[in-house]
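Multiple structures follow.
What follows draws every value from the coordinates through simple rules; no lab data is involved. Computed from a predicted model, the values in this text were never measured in an experiment. Cβ atoms are built from the backbone, for glycine too; each structure is taken alone.
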Structure I
Amino acid sequence: MSSIKEVFNVISDVVRALPVLLAKQPTSNDPASIASVFEDTVARHPDRNMIVFEGREISWGEFNELANSFAHALVARGVKREDCVTVIMENRIEMLAAIIALQKIGAIAGMVNPGLVGAQLAHCINVTKSVKCLAGEEIFSSVMDVRANLDMEDKDILWVADLRESPRPEPMEDIMGVLEQYPTTNLEDTKTILAGATGFYIFTSGTTGMPKAAKVGQRRLLTAGNSFSKVGVRAKPTDRMYLCLPLFHGTGFICGVNSAIFSGASMFLRRKFSASAFWPEIQKYQCTIFFYVGELCRYLVTQPPCPEELNNPLDRVFGNGLRPDVWDEFKGRFGIDRVCEFYGSSEGNVSFINAFNKNKTIGYCPGTIILVEYDIEQDEMVLDAEGKYIQVESGKPGLLLAEIDDRFRFDGYTDVAASEAKTLRDVIKPGDAWFNTGDLITEVDVGFTMGKPHYQFVDRVGDTFRWRSENVSTNEVGEILNANEQVEIANVYGVDVPAAEGKAGMASLALNPESVFDPVEFSAYVTANLPAFAQPVFVRIQSGMTTTGTFKLVKGELRKQAFHIDQLDGDEVYVQLPRTSHYQLLDQKLYESIRDGLAGY
């Protein structure tokens, strides 16, 4: 039974949320954009601190001048409204300035993972038809490695200085070195950018092929920023947000930076997460809000206690993937008052938010959703005798479908065919359209919620799994492994590893005839062609592959067997241990270490 205090808190949350939920959404033709909101915030708080980063501090007004110079410089180089410009660098002030500059122009920021290399990197730059590439000094060698495969000239690849520890490669331009030549004033036509315009391309791993560029529209940026900042973290100008998630991800920018833009809160920005530095920095910079993915929270609770975690100023956290078995310890040990778990995807039209501060839930959804039966073994939706989808009973896991309508649009990908593949039609009634999330969720009873059902995330289905806070496409990794000279065919899937968040990648390989597996050559190939999060943790060597009648690789039994050496029919398995870049044979001693959760994953 709900306590009087709990009921009062929920009613207070509803009162706070109602203005946001009932606010009129801008139409596609309304002049409204994240750049306009940013400039309004600058006008209100020009002298307040905006960013703390590696010993530097910059105010909203100073940052605005930097972004304006960047925007004028890009316009002078031919960038115009609706052009896409690739942004590829680590979290830092210059990255944010580049993104905001593009928003001021009305151009599209193609947000590319700086960990990508080889074919994946070239694909992401080319598929968006980018007219320029803003490449950070820290990753520039990766861009140069694929230079011959890029659909742009040398003058279109702009070197964005970082610590200036390496010289600018000829003949690329040092864009930061010339910004002082350009005006620091706002662009005249920023206020005319429409809500229906595309602001970002965020890459998402689909079930087939290379990464897909998901469109993120201005209207979505506006809606998310308003609700996340006001209903989610309740941010104020006096707050400081701890941001260590990669800004090329939706959680990092759409949730984190966006909330700062809407509220005027300050940001402590970090290139990457560090468990040992986390609490000392929280205390030193008096951070009150933390944007997380669940894996980071797990890391923190596994760290030994430190003096800085006591009486810390952090009281609100916002993110996704916080496991139910970690939730209570995380809140209790660190004194967190408010955990605002949310659910969403870069490309989807559906989101959930735990606005009522309930435990172990992704919250409620303002849109129209249904959960339908899904056969995980067969990897397909279950249909009734009439060929209709079957909605699950309350409390049972089901595949989440979200209705597509004027308010909850599906902007899709740059690839029209890929967008259509994620859309189901005639689900409830003729002519309707629903977005297939590819995720299993279940309704949960969390007490008094003003009639709003709450849900828990269960798992991903199909050929995508999550590892190291990244979505990994098994087919994408498989295609790259298939290009290795040893491999005839690769079957990639995710497996559970004790004491580890998400699923670790495992590849079963059928080798070319007469080949004997060479782990040294294979290790070098994987390191050169896949980012760390996509590199298989386990490699199984098989004599052949089992396929369905339509030649689809069978994964179900392989997932069950995983890396358990007593279930592998004599097949050898190799493992890449944490903080190593080579594969070694999985023997009984190593296996027991991993099985017992002692290997450090």
Structure II
Amino acid sequence: MTHTNHTKPPINIASPDEVLKRIEPGMNIFIGTGTAEPRTIVKHLMTSKYGNLQDLTLIQLVSFGDAISLQALQSHKYRLKTFFSGWVASEAISAGYVDLIPSRFSTVPHLFSSGQIPIDVALIQITPPNAEGYCSLGVGADVARHAMDQAKLVVGEINPEVPFTYGDTFVPVDQFNILVQAADPPIYFTRWPLDEVFDKVAANVASVVEDGSCLAYSIGALYEALPKYLSRKKDLGIHTPFFTDALMELVQSGAVSNRRKGVFRGRSLTGFALGSPKLMKWLDHNPLVEFQGVDRVFNPADIGRNPRFVLIVQARRVDLTGRAAMNVGKGGVTAGPGQMADFFNGAEISQGGYTIVALPSRNRKGEPNVRLSVEDVPNQLNQPESMDIIVTEFGAAHLRGRTLRERAQALIEIAHPEDRPALVKAAKEAHILYRDQVFLADSAHFYPQEVATRHTFKNGLEVRFRAIKPSDEEQMRRLFYRFSDEAIYYRYFAPIKTMPHTAMQDYVNVDYRDALSIVGLVGEPGEEKLIAEGRYVKHDDRPYADVAFVVDEAYQKLGIASFLYRLLARHAQQRGLMGLTADVLASNKSMLTVFERGEFPVKTKVREGICMLTIQFARPEGKGE
């Protein structure tokens, strides 16, 4: 990085050995995180033979760096304490060389300032000072300033390749007791390769993110795939622990304006940056990105002040109750349950906020990731009440406000199709699903994702349409009981008074081959209300299908029925059908008008007050006028 240096007082640079000589046995040494790790000093610390370097405790918020090696920790001269098991620590914790401090990141500054975790030495990576004598903490604001306030010895490692960032990062050069010149570049992080399955997962995640949402981002294959789909959004905001190359691309796409945020409006807020030299160059003197300490980035109250805050979490496993297990190890770096709790709380108090947990339906070994239980899986995030939406490559399951039975149905629908029969069987045996629950195993392979669309009607109402799912049973029951007696008679030709589980579950389970049902929903993700349903069922003896649809009476006369009719007709054509049939009571003028105003000719026969309609898509081959 290039930093503007006009006339300024000379800087006295010491050698790393001079720093090490001032360290005493038994000291607690704070070290910056990830890209902010002062690699030159730490490498000397790890390899030095000085006798005074004994029984030292190294304290690092997250062990993403490479200077602290497992081999050095095995020497028993050093012990690492960390608040999250990153790349080095996760292995060393299991081996007993690292102490993990379960804690919410937002509380760590108080642990330092109260002296509960004393800091004797702070090793901080900084930029060269500017003309006014200020350095920047660069890309690791985390708790560096709090550590500096408590340490007796504050060491700054000057690295010209560190970007000069804005926010709570400015430190006068005279606040350092010793300055060292870096001999190593910052640690850079290679990007995760794009993955076909995660690409599909990302597309489904983006489908439930609305314009104007404020996002928390992290690191991993899911987040690499997201920018392509999120770039189509408008006025996104960023309030995130980690800033990455993928997030840089999202900002560059124009989808991020930060205009609708409640705090740090106009700027993307973060505590760390982990990525490539390209990202570091882009962050240098970039006023669009604000670096703050974890007491602000992880503060649930600050997070919750952002309207429509969306936490996106990449998980390893989920179970049918909504519990999740987080990723572990280098392949899927993520904060642990304690750290994510701050963001879960922030999403819960945010107006319109929610949490999305995303994962492939199967792991790389072909084993199911959606299970009856995750009790035997480590790194559990046991907050099922905070899981609003769970996403796989097969769709999104909305869990908020649903019973355990309804959650299980929704999650089975997004499991791998080959895993669904076993999940249904296990859920029945565990008394999560009804023993008589209908399940059409073949339908799992034929669910028509391509049906999903959305349309804004003349009063500005946006309705999302998709194929019906078994988990829509309760919503369909509610729709039925909102109808007047007249509407029920028009739809079913009978004065039906009740719609019990046994009847409705038969209705919502369709095979998607000879039958197609499309539902219309309004409302925020996780709070959607089913207001319309249309379906066709193929005749056994001819290439036609019988069609019917119904719209909530509070949403009629907006064109929803006509739109449903067009959708059903289009998909029937694509599936090779030659036309549709419908039986409509002669007194149901509004429904007859929907068909008459459609794009296809209608032939009508009337018998005993019922209009029997035939709608032909195209003339039979060889027929003239």
Structure III
Amino acid sequence: MAQEKAVDDRNIIGFRDVAARMPSLIRGMPGRIKGLGMVSLQRPETPCGLISCLQTAVKKYPLHPALFYEDQEYSYQELMGWINQAAAYLYATGTRKGDVVAVMLENRPELLVVVAALARLGAVSALLNTSQRGAVLRHSVTLVAPTRIIVGTELMEAVMPLAEALPSGGSSCLCVPDSGESAGTAVPEGWINLIQETLCYPKCEPEGAVVSKAEEPFCYFYTSGTTGLPKAAILTHGRFMKAYAGVGLASIQLKPKDRALICLPFYHATALVVGWSSVLAGGAALVMVRHFSASRFWEQIRNYEVTAFCYVGELCRYLLANPPSEQDKQHHVRLMFGNGLRPSIWQAFKQRFGIDSVIEFYGSSEGNVGFLNLFNFDCTVGFTTVPYAIVEYDLERDEPVRFSDGFMRKVRKGESGLLLGEINERSPFDGYTDPEKTERTIVRNVFRAGDAWFNTGDLMRDQGFRHAQFVDRLGDTFRWKGENVSTTEVENVLSEMDVIIDGVVYGVEIPEASGRAGMASIRLQAGCDFDADATYRHLRSALPKYAVPVFIRIVQQMETTGTHKYQKGELKKVGFDMTVTADPVWVLLPGSQGYQRMDARLHASIVAGEQAF
């Protein structure tokens, strides 16, 4: 059965809405025209990329602050000189254009220098997730077959057990000493101190420097691996340039006087590509933070006189969960940019912290379609100029709907469906390092024979005027009682309760029951008890009966990836199995009007199929 036609008229955007925002849009029109022009006119052979963006900033603002980190400050000229030294050393010791170099450092200036130095030579940075360990990390390293690996001393304990998987050779294993958290950690025997070796090299343009083209790879980003081993997604120099032009020049439009704080990990595209490119586009200063801390965030904002910051949705949830303070609006932030801000907390966050502009965007490291909230509307991922389609999707069959002619249909305004990005010369799909996985992500013959589209795996709502609203990940939406349940919708409702810090929703199987029952894992505010009756009343008042979670698990800590994505895979594995977890689990039995604490007897009856769900 095809997905029901659920039309949502809220947040529909039309011509009049856009026209009302035009005056504010016109103020930055020269930059917008320039940026969008660069995006639309880019060709595969166009010289571009990180180094091109850096060189432009150095030429315009040589002595202007480029980077703040703890008590360190670097001008654009100083930063480029350091990058040239590192590139000169790497070239002298064998790194060449096209080489893949694995890089594993936490957020600190050396990470940016290493990535830029490799780009200077046309080499490719494989940005390892700093939270990976063991077999997953070994897989990530061997997947890209690097010629060298560069690791910070703060992460040597993760890498040393992988000795047989590391590249071999006299200068293949390079170490970057840390002056911060792991200061004093010695460089291991057999590893080369990269920082020490670069000191004797000149700061001018290095031998081996190349001019990269749009179609050439800049770096590899790894998918989070929440549903299997990570994949290495290719990001080209052209994609970096599109972020610089489309997000930085045309949309965010930072100024040289701005300081943008980024506390997200730079092994992810949100920080490295969207964040850093936007800073470079404005000749602004990047305030780099080692790790995100909800308790220190606004203190850092004030100390560095920050005017903008980069976010992901869960970061905002953590900040909103902090007790209100009279200092909440004592800052100079005029805008925030990022992705994943939930509609349920959008207005509350803006009002509490006094943020005027939320520039939400949608995209992925590997995808060819992106949206940007250019008009500063609430509760939308924004607008796009690239070719896309939101098509009808059958959640029960877990596939797009094909009609009698074999082709798909677009949803109507207000409806949700699967987001696809057309693959063409203007919007190429660079894919993964594994061609088989790349092909599995492509949907063919969508509207006509021979066409090809990138499958985002995301359900989106068509808001009109080429705007969209994120609904859910396909893997997270499930069927229960013959209805489609959006985990994002249920999570938004849970987040409205003040006592709940985190709420993660997913589907679990019940013996003898059709579909998947909703289950929520929640983390409560310190000192608060779970009020089963109040929780049920709140959920029932805001959700249809079929969407109210059947199970609620109370957890002390929510496992997340380094980019603050919830580890739903493990939660799904455990489900409501009381033999695996000691966490309290509550259940909404068939016909009941509230939750009750599950014990061993009740668990056994559910597993035996004795409850008529």
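Between structures I, II, III, where is mean count of other Cβ atoms within 10 Å over residues 106-113 highest? Mind dumping the intermediate values first?
Numbers: I: 25.9; II: 19.0; III: 22.6.
The maximum falls on structure I.
Which structure, out of I, II, III, was mean count of other Cβ atoms within 10 Å over residues 114-121 derived from, given a value of 16.2? Intermediate results must be reported in sequence, preceding the final value.
Working: I: 21.0; II: 16.2; III: 25.8.
Structure of origin is II.
For distance in nm of label points 7 Å out along Cα→Cβ at positions 442 and 530, which of I, II, III scores largest? Can you show the working numbers first?
Details: I: 3.1; II: 2.3; III: 4.7.
Structure III comes out on top.
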